[in-house]
Structure 1
Amino acid sequence: MAKGSNKIAIPEEIITSKIYLIRDKKVMLDEDLAQLYNVSTGVLNQAVKRNKNRFPDDFMFQITKEEFDILISQFVTSSWGGRRKLPNAFTEQGVAMLSGVLHSERAITVNIQIMRVFTKVREILTDNLSVRLEIEEIKKQLVNHDKNIELVFSYLDELIEKHDNPKPRKAIGFKPSHNDNQ
């Protein structure tokens, strides 16, 4: 590739739209990655197959028929029609490994963009999680405040009841006896 050709600009929204949550992992599918790298899915999967030891299960896995059906049902039109094999899903680490097996400047440049998007997604999720935790803490405090307020009102009710219906008090102190007057 000519100098300056590593300025491939794929909008972040396009990359983000190709990140899916499967098995509680953020992944990208082989076909989407092949499209971004400007190679065929077969070329991408062949490079992975030749370098299988670089792609352990936590870097890449084949999705199941059920997972594939769920993905297809999320889209009105599917770009995955007519596949003979179920797609491979690549985690962030697997995507990072792809640039080393595809041996192209475009793969390296696109991978840098993808890694930056994965980082942003992780930051957004982390920020989201910390906000959720703060909200939960506030909810707990409010529940405790509610309980304390109820307790205060209960005590106030008791005081009002005692004030409105005073109990007769026993006299305290010296009581003159009737025999003392003599």
Structure 2
Amino acid sequence: MKLIVGLGNPGPTYQLNRHNIGFLVIDKLIKELNATSISSKKFFGELYKSGDILLLKPTTFMNNSGKSVSSVANFYKVEPKDILVVHDDIDLPFGAIKIKRGGGNGGHNGLKSIDSLISKEYNRLRIGIGRPQRKSEVASYVLSDFSKEEQESLEKLIDYASKVAIAWSREDNLEVLKSKYSKRDISQI
């Protein structure tokens, strides 16, 4: 069983926020994989299944994402190596995609929460959202909607990230995935 988690905040207010890129990718995967809802209150999120793939959108708000991830992982006995967390990354320019296992959280509260409950040894699909000019603007930046210019490329970015997530679910060699799918800019595809 593989678990793909998209990070974001629940509710329409946050729908197109940069911080919600993980939710947008999961929404695409639900449609693409024709996944069925198997949500339950005990999972603290919206959970879907397609074959041996679980898709999760935690409804705990970003800072408590680990509660949902650990609940699903424990129930389905999914090891951290079989978990992919799709999230926004301000350390990458908008449109960049990187895959890695483990590492630091870069100040990302969703990752901090997951790290504290399941360890750091899960896989990450980092999606670049760029960074604000000042460090003091990070919180408002990630909770703001994508710019009109970014929205023009957003569908292509989500499509590509979905393709990478599906490839991850079928390929055990992380190095192969990194070399094949990591991009500095989706305009390269």
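So helix-only ellipticity at 222 nm (-39500 (n - 2.57) for each DSSP H run of 4 or more, over all residues; to 500), computed for just one structure, reads -19000; which one of 1, 2 is that? Source structure for this number: 1. Computing semi-axes √(5λ) of the Cα gyration tensor in Å, for residues 52-99 alone across structures 1, 2 gives 23, 11, 10 for structure 1.
Have a look at 1, 2 and say which one yields 35.0, 131 for Rg and Dmax of the Cα atoms in Å, as calculated. It traces back to 1. Among candidates 1, 2, the computation of volume of the Cα convex hull per residue in Å³, for residues 124-171 alone that gave 85 used structure 2. I have 1.5 for distance in nm of label points 7 Å out along Cα→Cβ at positions 68 and 108, calculated from one of the structures 1, 2. Which structure is it? Structure of origin is 2. Source structure of the calculated read-out (distance in nm of label points 7 Å out along Cα→Cβ at positions 116 and 156, 3.9) within 1, 2: 2. Matching task: 2.1 is the computed value of distance in nm of label points 7 Å out along Cα→Cβ at positions 20 and 44. Pick the structure from 1, 2. It must be structure 2, since only it matches.
Just so you know, all these numbers are worked out from the coordinates, no wet-lab data involved. Just so we're clear, the structure is a prediction, and the values are computed from it rather than from any experiment. Cβ atoms are built from the backbone, for glycine too; each structure is taken alone.
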